[in-house]
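Presented below are the structures under discussion, each in the form of C-alpha cells.
Please treat every number below as a calculation from the coordinates, not as lab data. Here the structure is a predicted model, which means the values were calculated and not measured. Cβ atoms are built from the backbone, for glycine too; each structure is taken alone.
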Structure 1
Amino acid sequence: MNTDFLTQDYLPKASWSIGGGLLHGHTMLQLSEGIAKEMQGIRSLSCLHVTPACAWTVDWAAQRAMTTPTAYLRLLGLTDAQKLPVCLNFDNPFVAKGMLEDGFGLFLVDELLRHNPTGLNCAAVADDRVAFVLRRQFPRLPLIAHMNRSVVEEGEPDADFYNRLLEVYDRVQLYPGSLRRADVVQALKAPERCMVVVNDLCRRGSRSAHSELLLLLAQMRMRPYDFNYKVRRSELMAALLAPVGTQGNTLSRAELAALYAQGLRSFHLQAEQYKNALTPSWVLMSYLLTADPQYSNKTSLLIYKVLSYLNGAPPPLASGLEPFTLRLPE
C-alpha cells in the first residue's frame, strides 16, 4: 500500500517511543515489527522503555515481584535481534539512601550497555543522586531526566527548571501540564533534546497530589507488605486519576501539533498504566497516523495491518491478543 501520505501528515519528522517493555514486551516488539514493515520505514518506534521492578523504580497500581535477570536478559535478546533501542526507566524520585548504589540496578545498566547493537540504549532517571552514581559508573551512558523529576519539583516546573536539567542530562522528559504554558516551550534552550510525555492519566492540576503518591510508592518499595500503605495508595489514586472518559492531563493531537511547530520532535507514550497490551498499541497507532478524513480508509487499513502482527499472525479480526490482565489497586 502506498504510504507516501505519511510523509506529509501533521508530524512528519517526529520520533515515537513507548513504555511497557517488561509488562507488554512481546506485544510491543511485535507492534514495532508491524510498524516498520507496513509503514516501510516512514514510521518506526525510536525506543522501547523498560521499567524493571527494583529499588530504583516504583509500582503504580500493584506491587510487582522483583524483575528476574532471566526475564530482563530475554527481552534484551529480543530487542537486540530487532535492533530496537532500549531505555531503562528508573522512575523512583525518592530512592532510599542506602540503595543509591544498588547492585541489581547496576547489573541492569551493565547488561543494557552490553546488549546495545544500535549504540542508542539509555536510562531515564527520576532521582538526581542515582543519575550521579550512573554518571560515575557508566560515563558513556546517555541519561534522560524522567518526567517524575518534574513532578516532585518543589515549585511549578518552568523553562529555567528544564534548562537547568538540560545542563546535567542528555535529554529531558517534559511534564504535560508544563507544556500547556506557551512561555515554557518558547524559552526552552534545546527543544530538540526535550521529550514530550503524551499521556498522563492524572487530573489536570494534580502535580502536588502526584508527588505525594510517588513518595508513598517509594516507601512501599521498601515496605511492600504494609497494609496501611496499600490503603493509602488506593485513596490517593482514586482522587488523583482523571474520571474515565475524560482527557485528564493527556495532550491532544492539536496540542502535539502546536508543540511540533515550536521545535519539539520526540514524543513518548507511557504504557505501564494500561490494563492490557492492546490499549497502548491502539493509542500509539492513533497518534502515529494522520486524522485527515481524506486518508481515513488508508489509516484504518494500516492500523488493522499493524495490529494484526500481535501474537504473530494476522487473525480474521483484530483480536487474538494477550489475555486481559486487571491492574487496579488492591
Structure 2
Amino acid sequence: MTLVVLLLSNMTQADTLIMANGDRLTGRLDSISGGKVVFATPYAGRIAVSLAQVHTLVTQESYTIALKDRRLDGVFTARGDAQQLLGPDGAELLALQSIRSASQSRNALTQFTADWGSRLDLALSLTEGNSTTEASNILFEMDYADELNEHLVTVLLAREEGEGLLTKDQLDIDYGYKRFISERWYGAANAEYFQDTLKDVDLRITLGAGVGVQFIDNSLQSLASDLSLSAVQEDVGGASELQPALRWGLNYERFLLGKTLEVFHRQSVLQLLGDEQSQVFSSSTGVRYALNERIDTTFRIDLAYESDPPQGNEKTDTTYSLGVGVKF
C-alpha cells in the first residue's frame, strides 16, 4: 500500500510534456537550449526533443527563461491548447519556439543529482615514420552531490614514449569537497597528489581548506571559485620541503545544443609562500560532444606551469588529447 501511495505521489508531482502528435511524457524538465527540450524520465532516462515538436509543457517548479528581448521566471502551465507561463504577475501566453533557453537552479534538481556519477576519458596515439611515438592520456572523474555537499575525485595519467625513451610520465590525483552554508557560499577543502618523475618531482602533496562562492549553478551552466590556505609537501630532486601556500581554484561548465555539447574549464593556482615565492598553475580546458547518453568525444588541453621548475626543465608543459569518453 505504501508503494502505491509513493508512486501516486510521484506521478502527481511529475512534469508533463505533450507532443504535437498527442504523445505524453511524464518526468521532469531539465532544460531548454539550442531548440531542444531536455526531459528526464524514470523509464527512458534523459531524452532530447525538438522544441518544434512540443505542443505544451506543464512543470511543478519555476524556471528562468531567456527570450530574444527579455528574461522571465515562472512555472510552465497550459490552459486548453494554449501554453502559458505563471509568474509573479500572473499567467501570460508563451510561444515555446520563442524560448532561447530555460534552466533551473541546482537546489531544485537535487533529487536528480543526489547520486554518484563517473566518467572515463581515454586518448591513445601511435605515430610511425622517421620516429615512433606512443602516447596515452587517461582522465577519470567521479562526483557526488546532494542538497549540501559536493565531492569530486579526478585522476589524470599522461604518458608518452618515443624511440624507446620515456618523454612524459605524469600522475595527478585531486579531491575537492564543498559544504554549502548558503545558496552561494560554501566551505571548501582539497587534497592533491602530483608526480612527474621526468621533472624530478617525486611527489607534491597539497592539503587545504577555505571558502568559495557559487556564482552560477543551474541545469545549463555552473561557475564556482574558491580560495584556500594550504600546506604543500614537495620532494624534488631528492630534497624534501614543507611550506604554506595560497590556492585559488576555478571551475566552469556550460552545456549547449540541448546538452549535446559541453564546454568546460578547470584550473588551480598555487602561490607558495616559502623563501622562493614560486607559483604552480594547472588547468584542463576542452569540449565534449555527446554521441548518445553514455558515450561522447572529447578534445582537451591540459596545461601545467611552474615558475621555478627543476634545473633543465621547461616552465610550461602542454598536452593536447582527442579521445572517447564513457559515462557510467
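Here distance in nm of label points 7 Å out along Cα→Cβ at positions 63 and 87 was derived from just one of the structures 1, 2, and that gives 2.9; the source is 1. When relative contact order in percent (Cα under 8 Å, 6 or more apart) is computed for each of 1, 2, the one that comes out at 10 is 2.
Looking across 1, 2, the calculation of Rg/Rh (Cα atoms, Kirkwood Rh) that yields 1.05 traces back to 2. With mean count of other Cβ atoms within 10 Å over residues 159-166 computed per structure, which member of 1, 2 shows the largest figure? Structure 1 comes out on top. Using FRET efficiency 1/(1 + (r/R0)^6) of positions 71 and 279 (r between Cβ atoms, R0 = 41 Å, to 0.05) as the calculated read-out, with 1.00 as its value, let me know the right label among 1, 2. Corresponding structure: 1. When helix-only ellipticity at 222 nm (-39500 (n - 2.57) for each DSSP H run of 4 or more, over all residues; to 500) is computed for each of 1, 2, which one produces -1500? Attributed to the structure labelled 2. Of structures 1, 2, which gives 0.97 when Rg/Rh (Cα atoms, Kirkwood Rh), for residues 55-174 alone is computed from the coordinates? Considering all the candidates, the number was obtained from 1.
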